[in-house]
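Undergrad: In what follows, structures are represented as structure tokens.
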Structure P
Amino acid sequence: MPARKSRDQLTIIFANVRRLVTNIGDLINSHVIPRTPDIVATVETFMNESVPDNFGHLRGYSRWHRRDRTRGTFGGVAVSFHKSLSVQPLKVALPTHLEMMFFKIWAQHQTILLCVCYRPQWQNSEPIVFLQTHLNELLQQHTCNHVVIVGDMNQHLVARSFEELFTVHGLFNHVDFPTHTSSSSLDPVISDLTDSVVTCFPLSAVGSSDHMAVLSVIQIAPLRDAAITRTNWLCGKADWEGLCNTLQQMPWSNILVGDINNQVYTYFA
């Protein structure tokens with residue numbers, strides 16, 4: 001693998017792979033090895049219990065965190081993280097048919113709630129409504145500063161719910177280019193960060209998939225102290241003898257008059 005990048009950036013490669021077992025070779029050789037992303041997120045993995053847990057292990061990365069479809073052989077989510085990244089998989093109570101996974105990521109002094117989601121058309125707006133209803137709760141429960149959502153949302157079919165999610169939570173879609181061979185944009189990268197922080201790039205399709213992979217680069221600003229003005233006293237160069245003489249000659253009996261509070265106020269004024 002190439003040398004690691006600075007932790008000033010968090011990089012994510014997302015792809016609808018349309019069968020990970022078939023297309024993992026192209027995913028690794030064409031996308032992961034040349035870029036060494038921090039996160040590799042995939043949907044429509046088409047995996048089930050017949051695929052072993054150690055399948056497709058990427059050198060330098062975690063095993064795939066998987067959410068296979070409970071019925072049938074389609075759908076599914078799988079995510080792998082570079083071992084240098086601090087990650088906690090989150091146990092979120094959600095209906096078994098929803099194809100979502102949640103993670104807490106530590107990057108510099110930021111904590112990010114990552115959601116990887118696949119919304120098949122037959123689920124209508126249910127996954128988006130789940131996010132709209134529970135997003136604030138998840139951010140607070142897991143003490144995350146920001147949220148990033150990647151996936152295949154087929155959002156053009158549930159445009160109203162999609163826009164409501166953005167409006168309610170102040171979110172942005174950073175993908176403004178086609179992600180499908182039909183020239184549709186089906187694979188958003190959503191966050192509460194601005195476009196100056198998140199940049200997305202189209203990549204080639206993964207193997208036989210009809211979706212383009214998406215590279216996201218998130219700028220992680222280090223925590224810095226607020227700017228303040230400091231006065232540097234050069235005590236070694238002070239005229240201490242002259243200062244003492246001046247203090248001795250001050251008419252203190254005329255200056256410090258009244259009660260003690262008034263004297264203190266006058267002295268420090």
Structure Q
Amino acid sequence: MCTLLLRHVLALLGVVTLCVASLTDSSMAQALSARSGPQTVALLELFTSEGCNSCPPADTWVSALAARGFTSERLVALGLHVDYWDRLGWPDRFAQPQFTQRQRAIAARHRTRTIYTPQVVLHGRDFPKWGGIEAEVQRINQTRARAEITLEATPPVSSRMAVTVQASVPQAEARAQARLYVALYENHLSSAVTAGENSGHTLRHDYVVRQWLGPAELDAQGAARLQQTLTLASDWKPADLGLVAFVQQEHTGDVLQTLALPLRP
């Protein structure tokens with residue numbers, strides 16, 4: 001009887017030990033972090049839609065930028081899928097109304113009522129001449145950053161991820177209407193389209209924005225902080241996720257600094 005009891009106790013201890021080890025591994029998962037440098041990193045926003053038949057070439061172009069030398073130390077890209085082409089017969093599963101609103105705000109800032117896809121916005125301004133991106137990114141990179149950003153995230157555990165972003169704008173004159181934004185994006189996505197202008201085609205995307213945080217205002221000392229636990233959908237692939245933080249002046253569209261943090265385990 002004692003031997004049998006001892007076996008039960010040892011078995012129970014084994015279960016407890018395994019549970020404690022599992023909890024320890026999860027809680028002690030090393031946080032990922034990044035800090036911006038002294039030079040400005042360019043921000044590229046692609047406003048796109050799966051319901052637009054002129055958008056796939058733009059998606060392909062953006063996906064190829066890193067291979068052309070536009071690494072995250074030079075350029076950070078985000079794909080913002082708008083919802084106004086859903087009426088053509090194919091509802092874009094990546095589209096969010098807030099991205100349409102952001103595109104309209106950019107148009108209003110530049111005194112135009114027209115929005116279109118695909119639209120490339122480079123560092124807060126419409127950039128229709130894609131062929132000139134090398135020279136423009138180089139120009140942006142050569143300017144000194146007007147904001148400092150730190151980004152920290154825990155690796156995704158049980159579909160949850162804690163994110164902390166801090167930003168500061170040292171120069172008082174640059175703080176006017178400056179706001180902090182954070183985007184969670186996903187790479188290597190595809191859709192087999194069966195209706196609308198792209199019917200019969202498989203579309204592939206990178207840097208697709210899944211979640212959008214902000215704007216967070218600066219305090220009197222020129223600092224802003226965003227801290228949030230994100231809930232990840234079950235079909236999002238942790239190895240393909242990344243975070244982007246940037247500081248932008250609302251009235252001018254000027255981007256003061258950009259920072260990317262891939263979340264590869």
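The numbers here are math on the coordinates, done by the rules we state, and not lab data. Note that the structure is a prediction, hence the values are computed from the model and not measured. Cβ atoms are built from the backbone, for glycine too; each structure is taken alone.
Undergrad: Give the label, chosen from P, Q, of the structure having the highest value of mean count of other Cβ atoms within 10 Å over residues 32-39.
TA: P
Undergrad: On distance in nm of label points 7 Å out along Cα→Cβ at positions 56 and 240, which of the structures labelled P, Q is highest?
TA: When distance in nm of label points 7 Å out along Cα→Cβ at positions 56 and 240 is computed for each of P, Q, structure P gives the biggest number.
Undergrad: Once FRET efficiency 1/(1 + (r/R0)^6) of positions 184 and 256 (r between Cβ atoms, R0 = 30 Å, to 0.05) is calculated for every structure in P, Q, which label goes with the largest value?
TA: Biggest value here belongs to Q.
Undergrad: Can you spot which of P, Q the value 2.9 was calculated from, given it is distance in nm of label points 7 Å out along Cα→Cβ at positions 64 and 96?
TA: Q
Undergrad: Name the one structure among P, Q that relative contact order in percent (Cα under 8 Å, 6 or more apart) of 18 was derived from.
TA: P
Undergrad: In addition: When Kirkwood radius over Cα pairs in Å is compared over structures P, Q, which one is greatest?
TA: P
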